[in-house]
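Multiple structures are listed underneath, in structure tokens.
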Structure I
Amino acid sequence: MTKINFLTVCTDKYPIIYAEKITKQFIRSSKLNITPYCLTDRPQLISDWATPLNLAVKTQGWWNKLNLYNPDNPDGWNLYMDLDIVIQDTFDNEIEWIIQQEPSIACVSDAINWMGEKFSSSFMIFKTNSQKHIFERFKNEHNDICNLPGGDQVWTGPQLKNILYIDEKFPNLKKNLKFDIAIKNGDKLSLPSTIDSTIKLVDCGGKPKPHDLHMLPYIKRNWHDIICENQNL
């Protein structure tokens, strides 16, 4: 059975419940051998659903994701997903195919090619220690790096080699709710009550967040109905 570390990063504005929900839903939907971890500034709030990992370099917002590349993190293949992704269905076959390719790093292309960068850090699979150079530079230069425009993926993308873009093989693995799924009418967006059943992951990046989307059956079923120790946001 394929072994994989499931990593979340929960810092700053995100309630811990977001990390707990996506972790529990991934474990529920998968038959892989999963070890869950959460990189967080609030390790005391994590119970038996994951092992907390300290942030070697604590910054703000998306820059904290660069701690994912810390070579001191647990060994093995890592799956990372942003906290506002909602898991609709199992994607074990996709994970196993990716690992078989042994990429340096795999991701799904950015939905809007943010600031001209195709690389997206919202969903990544990589091996521990494979991106040590990214972490070492971040550790040494983070005071300057964190003032750069665009965020972690715009800074990281140009430094990566041999990126495997998963959506070129599996176009419906992950879709962005606002940019791929919503129906556009001028400046207005209409969120459909049903989606293509082949879409495995719904990315709710930006606003509205999953906790605001209880009116959508596929978000309610796969996010709101996941029971956590503390249901309050």
Structure II
Amino acid sequence: MEAMPRQTRAMPIEPPATPWVFPPLDQADEAGVIGVGADLEAGTLLHAYRHGIFPMHVRRNQLGWWSPEQRGVFLHGGLSVSRSLRKSMRRFELRVDTAFRDVVLSCADPRRPHAWINRDIVKAYTALHKLGWAHSVETWLDGRLVGGLYGVAIGGLFAGESMFHHETDASKAALVHLIGLLDDHPDTLVDCQWLTAHLASLGAVAIHRDEYMARLERAVHRPLPARLFGLDVPDGAPAAP
């Protein structure tokens, strides 16, 4: 496994604040939806993530905002990597933020089961990436992008949005690489929204919304993980507000 060096970048740019006010999380329905509508502006997205909410369309053109009662997460020290996966990962080259839009478009492939990422989502997260908040971790093989994931980093939180693979273990390799580069601190939090069998096999667990919010509050006040994103962050610098 080879990891590409990362260029040093400036701190993320804080966008204008959102005009939207989200309902309290305890008003979420059984599926975890707390509201429908609003917009996908950068300020709205960041406000949502900082308050335990993420966007996903409930219908093709109806934007929903979600906060499931049971939240899938990777906690500090919880990653489990099998011997076979470690061996498989040696084939790949891992990169960060060299093909963000390509990763999002691959995750949006309409041929995938339960595809939900539409043109508006691609546009919104590409804009968030340009501001320095959204990031991709990519798996390459023989010069081809064969897997990866993307998500949003706020302090010690990495909120994963979606992942894809065209080669066996390529998405798992990206996830393992991501977690390996995050700060080794108990308050680091990787949010994967819902717990699936695929994620559970790697050590993800489900925690109640109340516990998630308590952990989120600590995570977002951590410094950004400089070694992951190559950020020009002084030691001990606080996370962006």
- request: Figure out for me which of the structures I, II the number -7500 belongs to, where helix-only ellipticity at 222 nm (-39500 (n - 2.57) for each DSSP H run of 4 or more, over all residues; to 500) was derived from the coordinates.
  value: II
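Looking at mean count of other Cβ atoms within 10 Å over residues 63-70, point out which structure of I, II has the largest value. Mind showing how you got there, number by number?
Working: I: 22.8; II: 19.6.
The structure with the largest value is I.
Looking at mean count of other Cβ atoms within 10 Å over residues 39-46, point out which structure of I, II has the largest value.
Numbers: I: 17.2; II: 19.8.
Greatest value across I, II: structure II.
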field: Structure (I, II) behind the derived value 0.75 of FRET efficiency 1/(1 + (r/R0)^6) of positions 23 and 175 (r between Cβ atoms, R0 = 25 Å, to 0.05)
entry: I
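By the measure mean count of other Cβ atoms within 10 Å over residues 95-102, tell me the structure among I, II with the highest figure.
Numbers: I: 14.8; II: 17.9.
Once mean count of other Cβ atoms within 10 Å over residues 95-102 is tallied for I, II, the winner is II.
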message: Using Kirkwood radius over Cα pairs in Å, for residues 135-198 alone for the comparison, can you identify which of I, II gives the largest number?
response: I
query: Which one of I, II has mean count of other Cβ atoms within 10 Å over residues 79-86, as calculated from the coordinates, equal to 12.8?
result: II
- request: Rank structures I, II by relative contact order in percent (Cα under 8 Å, 6 or more apart) and report only the one at the top, that is, the highest.
  value: II
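Taking 13.0 as the value of Kirkwood radius over Cα pairs in Å, for residues 87-166 alone derived from one of the structures shown (I, II), identify that structure.
On the way: I: 13.8; II: 13.0.
Comparing all candidates, it corresponds to II.
Every read-out reported here was derived from the displayed coordinates using simple, explicitly stated rules and does not represent laboratory data. This one's a predicted model, so the numbers in the text were calculated from it and none came from an experiment. Cβ atoms are built from the backbone, for glycine too; each structure is taken alone.
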